[in-house]
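Below, each structure is written out as structure tokens.
Computed from the coordinates by the stated procedures, all read-outs in this text should not be read as laboratory data. Computed from a predicted structure; not experimentally measured. Cβ atoms are built from the backbone, for glycine too; each structure is taken alone.
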Structure I
Amino acid sequence: MPFRSRPDGPRRPLAATASAALAVVAAALPLSAPAVAADPAATGRTTVTVNASAGLGTVGSTALGANTAVWDSYMNDPHVVSLYKAAGIGALRYPGGSYSDVYHWVDNTAPGGYVAPGTGFDAFMGTAKASGAQPILIANYGSGTAREAADWVRYANVTKDYGAKYWEIGNEIYGNGVYGSGWENDVHADKTPDQYAGEVKAYAAAMKAVDPTVKIGAVLTMPGNWPDGIVAADDTGDWNHTVLAAVAHDVDFVSVHWYPNTGTGDQSLAAVQQLPGELRQVRTLLDRYAGADSARIGIAMTEVNSDSGSGAFTSRPNGLFAAEAVMTALENGVFTVDWWDTHNGAGAVTTVGGETDYGDMGMLSNGSCSGSVCEPAVNTPFAPYWGIKALGALSDPGDSMVASGTSDPEVSSHAVLRADGDLSVLLLNKSSSAEHTVDLRYPGFTAGAAAPSVQRWAPGDDGLVDATGTATSSSATLAPYSVTVLTMHPKSGTGPSAATVGTPGAPRTTAVGANTASLSWPATTGAVDRYEVYEQLGTTVQLLGSSTGTSATLHNLPPGSRHTVNVLARDQAGHLSRPSEPLTFTTGTPDDSTCTVAYQVTTGWGNGFVADVVVSNPGPADINGWTLDFDWPSTGQSADSWWNADITSEGQHVRVTNGAYNARLAPNGGNSVNFGFVGGNNGANPSPTVFRLNGTVCRTVA
């Protein structure tokens, strides 16, 4: 019986200077854009802005992935291989969700579950090799051993020379019952995160002793999703904090799953806006526990699907969700996004937008029936396949993702600067009924005169079709519930392809203070006139400074502020290179402040939490009456009930005032004030970064 594992549940100006040869620059980046005849806001049209100078990272070879499962008798069909290749699928995860924790690779068995003939490891690798995909293999944690996993590595990479690089240790092990709900097999007597962490270290050591080049992944919960934040009885911390505190220096990537668990397909589409904050919180955890090692640890989203309560799985909303969710994850630092599933099986049959939805979480039909209603022929692509294939049309491995945005929430956009200098833009019309006409603007890119190529998946189209001639480089009309990909050539002599210098290496922080950040980056090729550091502000960029060397120190940054920057090289003719990989950092708070704040989430349950806050006065002056102000980093956070203080909120801003009984903060740390609250979070729940006591920025302490 096929199954998958189910979880329950104001812009502001910045001044910048730099050491050595850094010159303060007040000018904006000289950019060009196609002429627009009228203000789109006045005409009811949508503006789409793509900034080719704001880099979001490089598309990797494993970016687009799919899950495969040993209960799937069609997983190795030759037609599946051709469909994978046509969509650009570069990663295949095996042996299949929760089956991984009962599966034994050596004899292709899964005690208690069904294994289809012809689905053993070698057969799977034949499909992976034929499709050009990298395997992502799940070592059996639930009923396996480190020795069994090491033997699998030996067989795969020594005996057979398959070059299998990525190995997860178990699947959704937090679902083993430790938090009250158990769907994941785990025969260990101790089911705590401490036990899992210890076993991960043992698995990693044994597997790398066989092949030191393999990449080992540990299972994390997705922030803002059950059971994130829950501390089980007798545990000292929740799953993520406990596991990462132990294994952050032993693993090479972490694996998260994301199912928004919404009521409708449209709600799933809307829920994608939560992903950037949730993934940023994963990276923050890695930074905290891995320190300098964090930069080498990847994030894999090894399962994703809408899992909407209405069963919108094979119809058009889930195809749009696939394109939107996968690309959003890649833009926010994920190196592989693996759709659940290749084939799955019919479920509850519904009608969504006039289409039959078979309730099947696969991207391809397996020909099964639900009652008297049967799916189309085996391997017929469902809507998610076309959404993912549109991403394959958008980009190839090595292309640079760049920032894009729209003026209408019903339209979203994603863009890549291709290796050959072309610019590709993906446009999604998320409205089920309204057509949208968009006007496109391209800061940092000048389109040539030739019409763009157009690929489209819209109602009435037989899959992803060539629709060249239906749009220009400056305007396109989008059908309801459609995905459109435009690819434009640059005007000759413009853009990064005209530059005689290469792309700078990824920048890193060498020091971060309350108001400063020092950066360095590897030099690029060619005769560089100067390097320029730009901050991303949505789809605009702000030039912070330039340097003739490969380092810079930025000054006058606000305390507790988050910044994403790219480094670009300018050649002696004035052409700018492609943007480097992005760097995101957060400034600290002043060490010499006359107040300190300790903020701690003491427990959570996915969409809610309890926070404890301690305020002290290490300064020389007595404080009698205080107000503490802070801002939520995420729009979905709130303080709902509180004690030992009064709390008011306006938008993301929170103000806390003392009670009559705790107004005094004695000087020199003579006493502390403690208050707390029960909060809610819809999505990520990062801690506030800066607190102000009576207007003074406090030092934030652990």
Structure II
Amino acid sequence: MKTNKLYIALLYLALCGTFTSCEDFLDREPESSIAPEFYFTDATHLQAYADKYYSSILPSHDSYYGIFDNDKGTDNQIGTSASSCYTKDQWLVPNSDDNWKFETIYRLNYFFSNVLPKFGDASGNDLSGANNMITGDLASIKHYIGEMYFLRACEYFNRYRMFGDFPIITEPLVDDAAILTEASKRQPRTEVARFILSDLDKAIELLGATTMSKTRISKDVALLFKSRVALFEGTWLKYFKGTAFVPNGEGWPGKNKDYNSGYQFQSGSIDNEINFFLDEAMKASKEVAEKYKGQLTVNTGKLQQSETDEANPYYDMFASTDLSGVNEVLLWRQYAQGLSTNNVGVAANWGNYLAGLTSAYVNNFLMEDGTPIYKHGTCADGDGYYKGDKTITDVRTNRDSRLFLFLKDKGQVNIIYPDMPGIDVQYTEPAPNILNTSDSQRGYATGYSLRKGGTFRQSECNLDHGYMAAISYRAVEALLNYMEASYERTGTLDASATEYWKLIRQRAHICDDLQKTFDATDMSEEAKNDWGAYSGGKILTDKVLYNIRRERRCEFLAEGLRYMDLCRWRAMDQLMTTPFIPEGIHFWNTPMQQWYDAAKVVSDGTSAANMSPQANSEYYRPYQKQTNQICYNGLTWNMAHYLNPIMIKQFLLTAPDGQNKEQSPIYQNPYWPLEAGIPAER
């Protein structure tokens, strides 16, 4: 197919993303040189096409150490420099970027346009396959089509989380500038969310036709993801209700475009819409939760430290090369030595690639008896049951086993099986190397580092040759999604939510007397350590709701869901008036200070400084070592930052005269200007 320059430009910037960085799909037949009328004729063709998008769309193992900034850069984990989103003037409107792109969506739509007519219904309404013309096992054919619906839903969810309102495109577009410009019109976010749920409903129907390896998408995965999407939109609408970030809210920019000016929610009102999405989240999550609630991976509560020690299945779930036998894991990505590799083992063995836990996160984990640490003396000293925070050993003692297991401690054995001598590893965990954060592999960002994903085998810590399995979806999320969705919907903790919560607490070796935790919760104390204690700039008053959020925070330790949750809860408004200063270990005046050569500790605020001054805090403050550091005075926020800005070239390409950005059918996100290189207005 020949493509002209206008088409490539519009698809590149308006609809198709970066064609210059990959083989131009429009200029070549799909899959080798076979024309589509011959290619999409067998089940193996469908599988091969779907396989291409697993790695680019689905979550990967890298989230443990914040490589994609899903947890890193929040109140959970930080790196050595602050993200621009936590500044007032460093995040600027781009002239061009790769976020507003449709390349993958185009290619997914290309699949449907060629496959559905052969499957028997080009509209996609009849998924029975009664008139199927594709050769191969019908159940497998349905499954691969279901995978593609799931993958399109994932890709749309990724874009909609960034931008909210977004174009809904279901066909590969023809080479026509007017059609391409028309297609760039943004649909209200609720319509996008409903479209995603519709794709997932089709996926659920089709994926139920057969059972395959858990390295392939399944019906249960689609149900779980549906609950995630519905919970996201339901809570977003609830906490942003009335603002410019929801359709028909005050200042919503969509109303300034005639095609959205009369928009009405499908359910009749925003309150009905909230309930619709929460109901969908409850229904989908409960189906998965009921199936897997008795199959959660066992946690012994103990960290293996020798060959003779009992292995801990819960720990090993995050540090294995094969997860096929782990029932809780619904979908995982397989890596293979010499073919597809990762460095998760390396990251866990050393300093997590400079992604460190904050003291706020560490402090938020409960004690084994179900009470917060502030009920047991001061944070620094404790009362004997809580040991205080002057050593990492003390911090871990008598705590939630998820913290005990995964927070690395000086002197722990990192390598139990030295099966590949010569590989550079830390056999025993040293004092965290916080004074040399220029070394991305060996430096430690906060002093609090994770061993989640940390293999005990030396051979799996081989730089650029690791093959640790990656968890994409775990069934426990369904339990947590139901707990939250049902409580947000009804304001009560029903029998199922209570049962699920106790199962999670029991596995974490925490007292399952939920009321004991509620009674011990002091929201003014929780607000010091947890952005999730806020919504809309106000501290939550509902202790049950808060503790549901806390449970989610602790279970998904570094699994890449934190930023998503904070955004949908509208949990960063308070940073606009009260900046947050991230802290790490309790350094000054503690035994941990003695781990370091005093002559090498520089805390004078100059460019040579490698430690924050004691006058500021006894706790290590990574962003207060040098006085010229970004966010020296704390992480702050602009309201606009809940959504990404749309690049300026997008407006110019779709403007009738190519110059007047205001005449483009696209509108900018709230409080972002229509000028490149400018920060948000508020």
If you rank structures I, II by mean count of other Cβ atoms within 10 Å over residues 105-112, the highest one is II
Comparing mean count of other Cβ atoms within 10 Å over residues 169-176 across structures I, II, the largest value goes to I
From the coordinates of one of I, II, distance in nm of label points 7 Å out along Cα→Cβ at positions 225 and 457 came out at 2.9; that one is structure II
One of I, II was used to calculate helix-only ellipticity at 222 nm (-39500 (n - 2.57) for each DSSP H run of 4 or more, over all residues; to 500), yielding -10500; that structure is II
